[in-house]
Structure P
Amino acid sequence: MSEPRLRAKEWDAADGLAAKRAEFVLDEGDGGSGGGSGGEAVYLDGNSLGALPVAVPGRVEDVVRRQWGALRIRSWTESGWWTAPERIGDRIAPLVGAAAGQIVVGDSTSVNVFKAVVGAVRLARSADGAAGPARDEIVVDATTFPTDGYIAESAARMTGCTLRPVPPSDIPDALGDRTAAVLLNHVDYRTGRLHDLPALTAAVHAAGAYVVWDLCHSAGALPVGLDEHGVDLAVGCTYKYLNGGPGAPAYLYVRAELQDRFDSPLPGWNSHAEPFGMRPEYAPAPGALRGRVGTPDILSMLALEAALDVWDGVTVEAVRAKSLALTDFFLECVEAYVPEGRVECLTPRPHGERGSQIALRCPDAGDVMKRLIERGVVGDFRHPDVLRFGFTPLYVGFADTERAARVLAEVLAETGA
C-alpha cells in the first residue's frame, strides 16, 4: 500500500467526524454506477447537490401520509407548518454565525437575491434621505454565478440604478457616495476562491452602502460570521453543503437592526402583519417574517428540516478544519500522481482564500469528468475546461480523497495530453 493510502487510513481512523458518514445514503463498495475499476464510489459533487441523509425519507413519508394525508389542513397548526420558515431558519442560523430571528426559509436563491438587492437599495436611499447625491449604483461581483448577475441587472433597471460589475479584489476602490448596494459571492462557484467577507463588508459600510452576500458555496462548509461582521443581508441555497435535497428552499438573512426598515419588493399575504385579515393595504410583519412571500413549499421545507439533523453535535469549526485537511491532501495526491503540467489548480492554496472545493483546469475536462464518473469518482465539469471537486467533510473521508486523485491520474494517463 502506498504511503498516501496508509496516511489516509490512519487519518480516517482518527477522524472525529467519521461517524457522520453513516447518516448519509452513499454508494459504498459498488464502484459507482459505471462499475469501472471497483472500490467504493467517491461522491465529490456535494457543492452542487448534497448526499441524502438517511433520516429524510422516513420523515417525508410521515409528512405525506400522516400530516397531509390524515391531518390535512390541521397540520398548518398541529404539525407546525405555519412556523416552519422561521423555525428552520433558526436551525440554519448557527451554521452561518447568526442569532435566532434573522433568517427566514423559503423561495429560491434567485428570488431571495432579488428581494435582498432591491431591499438593499431601498435601505440605502432611506438612510441617506435628501442628503448627498442619489444612491444610484449597484455593484456586482464580476465573477458571480450568472443568475446573480441577471437578477442584479434587472434590479438595477427596476430601481433606476446603474449596474457596475467589479472583480471582488477591486471593490474597495470602486465604491463611492453613489453606491447603494453591493452583491458578492462568499466563495467563487467556479474556482473555489474564498473572498474576504469581513474586509469587504467593512469597505461597503465605509462607503455608506449595504452589502448582500451569496453564501451558496460557503454555508455548511466554513464559518461565515454574519452577525460578527455586521453583514446587512445574505442569501443562500440549502441543497449543497446543507444537504436539503434538489430544489430545497433557500433562505434570506436580514440583520436584526435593519428589519424594521427592510422593504421587500415582493410583499405577499404570508409576510403581512395580519395574513388572514385579507386587507387590501399591505402592512409588513415584524422581524424576519417580512421576508416571506407566499405559501411555503412544505414538502421540500420539511425534508430540509430533517436533513439538518445531521448537524446535531457538529460545529462548523470542526467541519472547516477537516475541509482544509481534505483539500490539502487532495492537492498533495494530485501532485504525487498526476504528471506535471497535465492539470492546473485554479483554487488558491492559502487556507484563508479557499472554500471547500478544488478546481482543476485541463483541456479535455468534459471527457475526463465523464470517465471519472464511470469509475465511481463523481465531481462535475464547468465549461470550458474546469474539473470541480467538492469536499463535504460530513461524509467524505481521506481514503475517498486519495482514491479520487489516483483515479484522476489513471484517466489522465489514458486520455493523453
Structure Q
Amino acid sequence: MITIALAGKPNSGKSTFFKAFTLADVEIAAYPFTTIAPNVGVAYVRVNCLCKEKELELAGECGNCINGFRFIPVEVLDVAGLVRGAHEGKGLGNEFLDELRQAEAIIHVVDASGATDADGNVVELGAHDPREDVIFFKEELNMWVYGIISRGWHKMERRVELEGTKIERMLTEQLAGVGVTEEQVKGAILKSGIPDKSNMKSWTKDDLKKLASHIVMRSKRMIIAANKADIAPDENIKKLKELEGTGKEDGGEIVIPCSAAAELALRTASKNNIIKYLSGDTDFVIASEVTDKQRKGLEQIKRLIHAHGGTGVQEIINRVVFDLLDYVVVYPVEDEHKYSDSAGRVLPDAYLLKAGSTARDLAFAVHSDIGDSFLYAIDARTKRRLGEKYELQNNDIIKVVYTSR
C-alpha cells in the first residue's frame, strides 16, 4: 500500500487533517507536540468506477462503489510536528525525520491563516507569513540529507579512490535509509552544478548542500496543503500560490487551499446520517432534523465548498497519488467476459500501481504465488492476450492467467 506522510510545524492543523482523512480517534489541541508517536491510518483515493462506463456491458451490479465512485485505500502517517533545528535533533526532530523515510510522498500542512508563528504558537490572524514555513520545512529536509551525506563523505572518497566504485552508487548506498534511488542521485548530481562531477575531492560543502537539495527535490515528492483556507486572508493564499510549479523537478510546488476542519465536520455529519456527503463532493444535502446552530454551521461550510469546489482535502490525496507519484488504477478479474471474480462479484478489486508497471507486476500485486506462476494476461475489454511486459494503462481490466499448483 502507498504510504503518504502528513508533515508540518506544530499546531498547523495536521492532526485535524489526519482525522478528516481517516476519521481516526486522534488528539487535537491548540498547542505544540499534540502528536508525539506517529498516527497511522487509511485514507482513500476517489475515482470514477468503471461500472458507469456505457461501453461496458456488465453482467451484474458492482457492489464495491458508492454512487458510482470507487474509494481505493492508501496509508497515511501523521508524524510529529517539525520545529526549527530538527536536523540537529531539536524538538522531536530525529523521530520526525526518521518517520519520513518510509513515505513515498509528503503532504506539507501549512497554516495558511498565519495564526501560528514559526514554532506553532498561536498569534494574531495573518501575523505570520506562511511562505516562511515552506522555506523552513524544505531547509530542514535539505540539511537532514546533507548531514547524512557529509557524515560518510571521507569514507566514500576512499572507496571511490581505492575500489573505483561509482560516486552515484556510493551516494545511493549512503542514502539507502532515506528511500533514494540511484537514478535520482544521478539526476541530482547532473542538476546541482558541481564543476568537476568526477572528482569528489574537489566538492565543497556548498556543493554537497546543493546536491542534498536536488536529492530531496527528486526523492521526496511534496504537495502543500494550504490549510485553514476558510479563515485565511486572501493575501496569504496568494503568497502560497506564488510558490507553485510542477511540484516535481523544478523546485516549485503544488499548492491546494483546503479546510481540514470543514472536511472533518462534513464527514462526521455524514457518518451520523445528518447529511448526505461523500469526500470530494462539491455539495451536500441535509438529511435529518438539525438545530439552528448546526444549520448555520453547515450553511457556512456550503458557501466554502461552493467557492472552492470542495474542501480541498480529497483533491490533495488524489493529486498526490496521480500527479506526484504517477499511479494508475487497474481492475484485476477472473472472468474476462463478466468482469468478475469466481464468486460473480463484478469489478471486485481496484489496485493502484506505478505508471509503467507491467502485467506481471499486477500478478505479483494480487499474490506473490500468482506472480511466480504467471503465464500471460488478457485485456478483458478487447479479449486480447497480453505478455508479461505489457505496460498497464489507467482503468485497464485485466485477467491474469497462471499455472495452478
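FYI, it's all coordinate maths here, none of it is from the lab. All values reported here derive from a predicted model rather than from experimental measurement. Cβ atoms are built from the backbone, for glycine too; each structure is taken alone.
Quick one: relative contact order in percent (Cα under 8 Å, 6 or more apart) came out at 15 when computed from one of P, Q, so which one is it? Comparing all candidates, it corresponds to Q.
Given 5, 20, 26, 24, 17, 7, 1, 0 as the derived value for P(r) over Cα pairs in 10 Å bins from 0, in percent, which of the supplied structures P, Q does it correspond to? Working shown, then result.
Details: P: 5, 22, 29, 24, 15, 5, 1, 0; Q: 5, 20, 26, 24, 17, 7, 1, 0.
Matching structure: Q.
For the structures shown (P, Q), distance in nm of label points 7 Å out along Cα→Cβ at positions 75 and 275 is largest in Q. For mean count of other Cβ atoms within 10 Å over residues 147-154, which of the structures P, Q scores highest? Answer by largest value of mean count of other Cβ atoms within 10 Å over residues 147-154: P.
Assuming 0.05 is FRET efficiency 1/(1 + (r/R0)^6) of positions 43 and 259 (r between Cβ atoms, R0 = 25 Å, to 0.05) as calculated from a single structure, say which of P, Q it is. Please list the in-between numbers first.
On the way: P: 0.05; Q: 0.95.
Matching structure: P.
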